[in-house]
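Pasting the structures in now, so scroll down.
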Structure P
Amino acid sequence: MNVRPGQSRITLGFEERGWILGVREPAREGRANYGVAKALSDFLDVPLSCVSIVRGEGSRIKLIEIAGMSEEEGLRRLGKVLEAPPS
């Protein structure tokens, strides 16, 4: 997942290179990592404690793991978020 910290709003998108997540928090002192975990927790409807950054805590490219959820289920849920009309 490619993370874009310091955005004016939380965004989720998909491009040919993969998922893109924009978060409000700046890339300082782990705040963007918290923003990533919180946003994914909300998008996937799972507790924050289920979201882990496996690799890339100091990078914009991150490998995320969701405890108790298969990759297929996670991708299905993220796809539904993209299909939902903006609120």
Structure Q
Amino acid sequence: METNTRVAQLGIVVENPDSVEKLNAILHQYGEYVIGRMGIPYHKRGVNIISVVLDAPADVVSTLSGKIGMLDGVSTSAVYSKIK
């Protein structure tokens, strides 16, 4: 990994199952930065919650979060580690 990278976590909530394929394609494009991923289906509320941990430059995390947030029925937020 580059030395100017940050550890970050993307919290993703998927409310529209039709967006899952596009979401997975976007995450695949950024696979080199992904440390791990965990998905939790919450059937009672009809949503899926995904946590993606990254080690990437801040601009890459921001771009990824923006692309994901543009998907229909998908919300995302990034949290960065304070350690550089």
Structure R
Amino acid sequence: MTRMVNCVLLKREAEGLDRPTYPGDLGQRIFENVSKEAWGNWIKQQTILMNEYRLSPINPKDRKFLEEEMEKFFFGAGASKVDNLVPEG
């Protein structure tokens, strides 16, 4: 049976994640409140941030930045704008 959540990003009920995708309290909040679709949106945003700012998941400072951005993306003001990003389309 599919697990449903009231997604904080989509503002509607949607299919939930199969398992926690991030450790700790933030990961638990995401598991309980974020849909698969919204998580996919975050992965796209994270990829943009990593590419534009040349971030490395090995670097603790970069990981902290990405974690802060993830929290804003789901539970705060939303995605940060990338200064020199030209949208597709």
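Please treat every number below as a calculation from the coordinates, not as lab data. Here the structure is a predicted model, which means the values were calculated and not measured.
Could you tell me which structure in P, Q, R was used to calculate mean projected area of the Cα convex hull in nm² as 5.5? Clearly, the read-out refers to P.
From which structure (P, Q, R) was helix-only ellipticity at 222 nm (-39500 (n - 2.57) for each DSSP H run of 4 or more, over all residues; to 500) calculated, if the value obtained is -10000? Checking each candidate, the match is P.
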